[in-house]
Structure I
Amino acid sequence: MVEIIETIGSGPLRFVLTFHEGVAIEGEGHETYPVRIGGTGRLPDGTEVARVMHEFGNGPRGLRIRLTIRFPASAPEHVFTGHQWHFAREFLNWLEAARAAR
């Protein structure tokens, strides 16, 4: 379990992410990623705010990453698009740091 404070949409959100097996994420192709890290995000009152599945595998040109997060359908559109930008920056930072450390 980890406390998360990050920008989701137009402002910060604080929630607890619990990692576990069997996260219900729809879609095809998940089985092609051998490393899967999934979890459920909840507010302090227990309200589910996100389901997360980060998947990693090897590809013909190196690392393959598939990042999935599901927010409630009732969330405003800016939450979805804002988090796409957040993911892009967050994972680019990690990849740049890994490359610099080589």
Structure II
Amino acid sequence: MVRKIFDHWMPSQLQQMMEDVRERRDHLSIWLRPNIKKTLYVHWETDEGFKHHRLTNRANRASARSSKYTSGSATFIKTKAGLICNLFHFVIKFILSLTFNVIIT
């Protein structure tokens, strides 16, 4: 259970921490050694692949055509559809486990 909670929350926490470093919010990034920070800054400023990824993501978020890339809450319809899909998969697994007396993960 603890592992599941950790796996759920840690990626977003790490992403936020690295964004603080990248945006040079030094008061929030004192946990990182200065020489590692400098190496990361050099990588982010010179790596063409990273620059391309960052610019593509920025353009996608700013795009008015698609809400797929925007951050924030999902719409009610998307949330409802996801919950229905999850419920459907749960019911199928439950029925199969009752029918065949096996536990499906």
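If distance in nm of label points 7 Å out along Cα→Cβ at positions 57 and 89 is calculated from each of I, II, which structure is the one that comes out at 2.4?
II
Thinking only about relative contact order in percent (Cα under 8 Å, 6 or more apart), which of I, II has the largest value?
If we compare relative contact order in percent (Cα under 8 Å, 6 or more apart) over I, II, the biggest value is for I.
Suppose you compute helix-only ellipticity at 222 nm (-39500 (n - 2.57) for each DSSP H run of 4 or more, over all residues; to 500) for every structure in I, II: which one lands on -24000?
The value was obtained from structure II.
To test your reading of the models, identify which of I, II gives 2.5 for distance in nm of label points 7 Å out along Cα→Cβ at positions 1 and 33 when calculated.
I
Here Rg/Rh (Cα atoms, Kirkwood Rh) has been calculated and equals 1.14, so which of I, II was it run on?
Computed on structure II.
Where a number appears in this text, it was derived from the coordinates with a stated rule and is not lab data. Because the structure is a prediction, the values reported are computed rather than measured. Cβ atoms are built from the backbone, for glycine too; each structure is taken alone.
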